[in-house]
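FYI, it's all coordinate maths here, none of it is from the lab. Just so it is clear, the structure is predicted and the values come from calculations on it, not from any experiment. Cβ atoms are built from the backbone, for glycine too; each structure is taken alone.
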Structure P
Amino acid sequence: MLLLGREDLAALLTPGDVIAAVERAFRECAAGRVAALPRAGLPMGRDGVFLAMISALPALGALGTKLATVVEGNRQRGLPTIQATYLLTDPETGTPLALMEAGFLTAIRTGAASAVAARYMARPESRVLACFGAGVQARYQLLCLREVLPLAQVRVVGRDPARAAAFVRRMRNELGLPIEITTDRRVAVRGADVVSCATTATRPVFSGRDLGPGAHVDAVGNFRPATREVDTVTIQKSRVVVDTYEGAWEEAGDVLIPIKAGAITRRHVRAELAEVVTGKRPGRTAPDEITLFKSVGFAPEDAVTARLAYDRALAAGRGTRVDL
């Protein structure tokens, strides 16, 4: 079995290649060639949750299990909020192929799913992005969205000024774009073509009243049914697409809270991403339409990304071989 650490994965996986792999996973899903168990979660301590995700894409040689913890208080401990491992298995023989660090895997595949959605839902000329969040996931949202949109300006809103400043310095170097910090959420959102939310917030991070015509909202940070990053006005104003119906009805508080309040019905969610990428349903119907992609995570995204990393590692001779 091959062991792959974060440094290995960062050397093997590029945003563009992961975007292509994740889009293929959704196409496989639309064709009925994907099996995935509902995400299992257990409370952990006072502010954490333990998660297990299992999926198989036999046609792509991908079968795997991700075990992850999400602990809100880890930031104060100097630890990552999300820590995870992934076990990739051969779907024909059941042989364990690789064990890999999956915090990186989660971040890049989540950003890639957002990029797939933006390719079909954001206006092609989108140039101004408002980014809520200044952590690991926010970084990969920017890196992946840059692959599919002609971004020219980024506005960052973060809770911790020092953390946000460090994030901006890093992303300026990585993206080569004008990136500014603002504490005024209204200023950040007004005139933005894309609003990306990758936070651990439990309440809406901006007002939907500030969204302009044609904006695209990308909400990936929240995955619990009783909390949310975007408000009811945003949901009501938007054409909503989710990663999967199953996940949304169980975990997407951004959608479930307005449904529970009677502000919308389930029919307000117009499609899941597999339907959009295959053309069964449109992601956008007019230039001035506001669109929103809500993701809570889809296990096959991990499986195809892990398989890509494994294949790349074999070709490059990276990783450490171990016998169990």
Structure Q
Amino acid sequence: MSEKVLVTGANGMLGTNVVLTLLSRGYKVKALLRSKSIFSNGYPDVEIIIGDISNKNDVEAAMNDCTAVIHIAAITDPNLINYSEYKVINVNCTKDLLNVAIERMVKVFVFVSSANVFGYGTKTNPGTEEKPIMRPFSESGYAFSKYEAHSLLAKIAKNSFRTKIIEVNPTFMLGEYDSKPSSGRIILMGYKKRIVFYPPGGKNFIHVKDAANGLVNAFEKGEHGQAYLLANQNMSYKEFFKLLKSRSESNTLLLKVPAFILIIAGLGGNLLRFFGIKTAISLTNMRILCIFNYYCNSKAVDKLDLTITPISEAIDDAIKWFKKIKLIN
């Protein structure tokens, strides 16, 4: 009889890829969702449970007969003003979900965090799992909520060995099944546009199918209490948009936005937020666009056999997906 894995957040890009990866390896899946998904029909090994991760009764019912939990669901909305909105879901619900898993003696609990709970670095000296969180991410509501959950789970893992607790920390994912869209907005922002204004910083990119494989590998052979950066290629925004330009065979003009312009915009965003107006523009978010947010994947490659797909292929797959759902022509 196949093992059954509970997956939260199965509607998202990473969640969908994780469920498909689990199915390909012979697992059965329970998906705890607030609404139906692409798995509602035609996937006999996926059981959809409609519920809310903030409701303990829903969580307990969903966890029945599951031997493992993969917790992906999170609040990522950059427009939120109050940290408490992130904390309720990203910290408190994660803690409650883990406690239920421990009570039920679930074998494995995998928490999907963020690379930004660790300190970033340069291309020659990238960030690792050993570096502590750094500004401006320590001032970001989303990133700090993930850091708070990361710290909480690490503490619980030191005192509990009934359930194997593992954390994975993906960087910026691109690829198929980005239905919102989420991170793929960067593709839509630059695809065949006449002019693209790009920020001065950079980040680490990974194909979502590599992140999904790395996550399922962590579930199968990750070590208790360990965290693994799921990372691939460090690129400046200029390098990324040049690559997107070549993959889309366009004549896009790329123009760099100076850091001081972004900082001024961020101050304006902070003023709007002071008056209760929701916006993704804030001083912290603009500072993030100005740094080189680079990470190393050596631990995941060594311990989890993390696959490495060229980012050009991730861009191609994202473009195909957006064409399929008619977001681009």
With mean count of other Cβ atoms within 10 Å over residues 127-134 derived from the coordinates and found to be 16.8, which of P, Q does the value describe?
Q
Value 2.0, calculated as distance in nm of label points 7 Å out along Cα→Cβ at positions 207 and 231 from one of P, Q, is from structure Q
Looking at structures P, Q, which one was mean count of other Cβ atoms within 10 Å over residues 23-30 calculated from, given that it came out as 17.0?
Q
Looking at structures P, Q, which one was mean count of other Cβ atoms within 10 Å over residues 255-262 calculated from, given that it came out as 16.5?
P
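To test your reading of the models, identify which of P, Q gives 15.1 for mean count of other Cβ atoms within 10 Å over residues 87-94 when calculated. If you can, show how the numbers build up before the last one.
Working: P: 15.1; Q: 20.0.
This figure was derived from P.
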Can you spot which of P, Q the value 0.9 was calculated from, given it is distance in nm of label points 7 Å out along Cα→Cβ at positions 15 and 39?
Q
Value 19.0 of mean count of other Cβ atoms within 10 Å over residues 71-78 was derived from the coordinates of, among P, Q, structure Q
